[in-house]
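S.K.: Some structures are shown below for you to check.
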Structure I
Amino acid sequence: MLATALAATLIGLDAQPVRVEVEVLRGVPRFELVGLAEAAVRESRVRVKSALAQVGVDLGEYQIVVNLAPADVRKSGSAFDLAIAAATMAAVGAVPSAALEGVLFLGELSLNGAVHPVRGVLPQLLGARARGCKRAVVPRANEAECALVEDVDVRTAATLGELVQALRGKEKLPRAAPARPEALEADPDDLSEVRGQAAARRAIEIAAAGGHNLLMIGPPGSGKTMLARRLPGLLPPLSREEALEVTAIHSVAGLLGQARALSRRRPFRAPHHTVSEIGLVGGGGDVARPGEVSLAHHGVLFLDELAEFRRSALEALRQPMEDGTVTISRAHVKATFPARPLLACAMNPCPCGYRGDGTRRCACTPERIRAYRARLSGPLLDRIDVHVVLPPVDVTELQGQGAGEASAAVRSRVARARAIQWDRFAKHEVGATMNASLRPRDLARITSLSDAGRRLLSAAVDRLALSARAYGKVLRVARTIADLEGALAIAPAHLAEAIAARVLDRASSESSLDAA
């Protein structure tokens, strides 16, 4: 007898439908599984046979062939167990085949019949909904994330026995409880705790308002890490669409807790400088996993000690920084993950870290400094919109009693600036979400300059030898500065501030660091 159940496999964040076909004949016992299945899927034979035995379904007298169609799509993970078990039971007559029609089954089975949670339930359910599937059965431990999907009747099972009773019509599986977003608690890291560093505070406000990548250069203890950790608190809460994307990525990576539902907090990822290229941008074996740049999507990716990262890992960031996506190609599959975080980087001005701090502690030779800075390629620096030099914090500022401006005040200005951007984009039918992501043709339409502004920008291009990409970055940053002030047009003062954020591009970086 032949029975069929529905399952799915993930390629990046895209859920590909899989039809689980089970043919059962009487004869010498065997259990074969075909359909380009990787090891974890092939091992499901053992788990399914043992779990079925726990609910009284003996396969000892059957020849069983399981086909995972389409056969040319690689299947990975353990989420096929539940679909294989359901189709097998229907094939041997233990449950009615009609009960499996139009139902997506996701879950891993243990040897005793328990249904364990699996990765990627949220994107698989979203994909099923897009294909018109209206019913699904998932592990109860995945209830929080699956409850985020509307218009799909999602039922949860803790054991295979519960599923058997439901398929036989004797009991009903419980529905996933409606999802409640995480309470947006106050961020424990507030900008008011940062003393001094007015230029750096201004830089992170501009970066947050326009989604601009940021590089902070300063000696140890100047506050680079403190400022970076307060960046997420300056960003507005995630919209529902953004939150679904973030939750789906973390679901695929297996980083969602059982009780976690839709998160409104911007992610903050700070990988160690020893991270590999795969760890940073994603990849792995036959199954592509999201890297740190995707896990920080719609949030902040902080790279501390930037010059200490592997050059190959940093260079791999260039394409995601430009396109907002990461595409991982393998022999049989190509997976794409979204990757549009706000990139915040920090580094020392020299190998010892004390160049320009006024203490004369730096003993680095010019050759060592040039070699240190040469670890960062020009094309990578070209993709970082805002560069800022942090001087050492004066002791009088550390001993001061007054607190600096709080994150809430800055966040309100950032929200107003972003609202201005969204209104402008809607008016001009621009597909961007922030100034930093404006395409060149759209940038020219919404950044008209006065004669004085054009002369200033032309002089800056000649003096600093700015590339065409850097020229566009200056315009985007200037547009954000104008938005923060509520100005309709970009004034020369806005351009001057944006140009000052690019002085580390070329030879002027030496004099800027020395002056600091």
Structure II
Amino acid sequence: MDMGKKAVHWADETAEKIIQEKGEKACYCCASGITPSGTVHIGNFREIISVDLVARALRSRGKQVRFIYSWDDYDVFRKVPENMPDKETLTQYLRKPITLVPDPWGRDASYARHHEVDVEKVLPRVGIEPEYLYQTERYRASRYAQGIKTALEKRAELRSILDTFRDDAHKIQGEWWPVSVFCTSCTKDETVITGWDGDWTLSYHCNACGYEENADLRHAQGVKLGWRVDWPMRWAYEQVDFEPAGKDHHSQGGSFDTSRLVSKHIYNYDAPVTFRYDFIGIKGKGGKMSSSKGEVIDLPALLNVYTPELVRYLFAGTRPNTEFTISFDLDVIKIYEDYDKTERIAYNVEPAKNEETYQRERRMYELSQQQGMEAIMPYQAAFRHLCNLLQIADGDIDACIARLKGVLPEQKERLRQRCQCAKNWLAEDAPEEFRFTLRGAGEQPVGDSAERGAIRELRDSLIAHIESYPDDKSCAEAIYQIAERCQLDSKALFKAAYHALINKDQGPRLANFLRVIGKERLLAILSAY
């Protein structure tokens, strides 16, 4: 990226803010993370890709970046999501660390690891490869022993900070500790802290199994900081320079506000630069996303319909603090069209309105690519057109690509991905009126005598030499002339043609449709007329 140019994308604006607020550093740390308590959905993915985009913006400024993704798999397993198998078995592990819950699918070492693997396998497909941190490993290795001790030493101040934004009814009541303990014996967190010696020993009693222990913080594996202390402690530990958070955490007096104070006053570290990201809606799939109910759309579902570049484009093209909807209905076609226009502008194939628009569109396109812009512009085949070609070719992607002219060998892989997305969309999400199947050769004629006569005329006077029409316009004019000769309303002819070809009242634009299907197949379908 040209360093002399003004930041034209929100990721670049954020990168410049990080450099300004954190100063020049040998390496900037950008962080994201989640508790793998259920399916990681695209709302969670918004945070991941937001961090990736900012990390890329920093790197484009010549900065070294460490992008860490924290799996908070040492959190408590509080609820079994509705979309999980073997819920009865999972229920037996409530109140234990997620990492100790067995994988109900039997694939991975634990329930937590199953969800982690699902994400770690798919993120490289969209060009995201962070450094993963597993909090179970880190807590059990006593990496945070000093951070825990600091919290205990300053628990009175911590309590005051956590109460800063609370009214009297919600302030902490009674004795309070900034830590919780997973029992060494039964591994549940149903424990009560009974004392601390002011140094490294914490005592507790387990209400679930009756076990008691004097745990040495330097070796104990079950002591864990509460969320609003754990988060800022890790900011200081990892020296995090940037981490966004959802609108719930960024609400006034919410967890980010208190964590900022904890970071500064307890751990002597200025909180990272941040921004708030908003929720994501789903259109064309039905229902509202809910992790606890298991009603979610994950990244693989998105990649089923959108190519990796399109997925990145959806997020790169929207400011994080803007709520937006991801569509699986007919809007998919428009989104592909918008992306293709941005691509043409980026490669100077289509002129932009002005230089500012060009810089914005090009930067958005750059950030939408997995590994940067390719030397040759990808082959553009409109998504709608691919859908029609695929249905004509009975879903055969190779046959579909073979119908396209001028495809270079280096363009085929991306084109194949787009064809597969179109095929998936047709099978799973496209509205019924958009789908069609060509009739077989020589099927029984349909329509009244006037309509059948018009179809015969269409077949014999137009389709028989359809290759002679240079474009859709001339072919369409010929179709209207046939309707006039047959003394049939043009709408009636169109309807009769669609019934004869796909058994529907309407379909793709007829002139183009006929030219794409081709003479031989059309003559075979209409041979019985």
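What follows draws every value from the coordinates through simple rules; no lab data is involved. Computed from a prediction, not measured in an experiment: that's the story for all the values here. Cβ atoms are built from the backbone, for glycine too; each structure is taken alone.
S.K.: For volume of the Cα convex hull per residue in Å³, for residues 8-295 alone, which of I, II scores largest?
M.R.: II
S.K.: Given structures I, II, which gives the highest value for distance in nm of label points 7 Å out along Cα→Cβ at positions 160 and 472?
M.R.: II
S.K.: Starting from the value 3.2: which structure in I, II was distance in nm of label points 7 Å out along Cα→Cβ at positions 24 and 128 calculated from?
M.R.: Working through the options, I get structure II.
S.K.: Going by mean count of other Cβ atoms within 10 Å over residues 200-207, which of structures I, II comes out largest?
M.R.: I
S.K.: Something else now. One of I, II was used to compute Rg and Dmax of the Cα atoms in Å, for residues 152-271 alone, and the answer was 21.3, 69. Which one was it?
M.R.: The read-out was computed on structure I.
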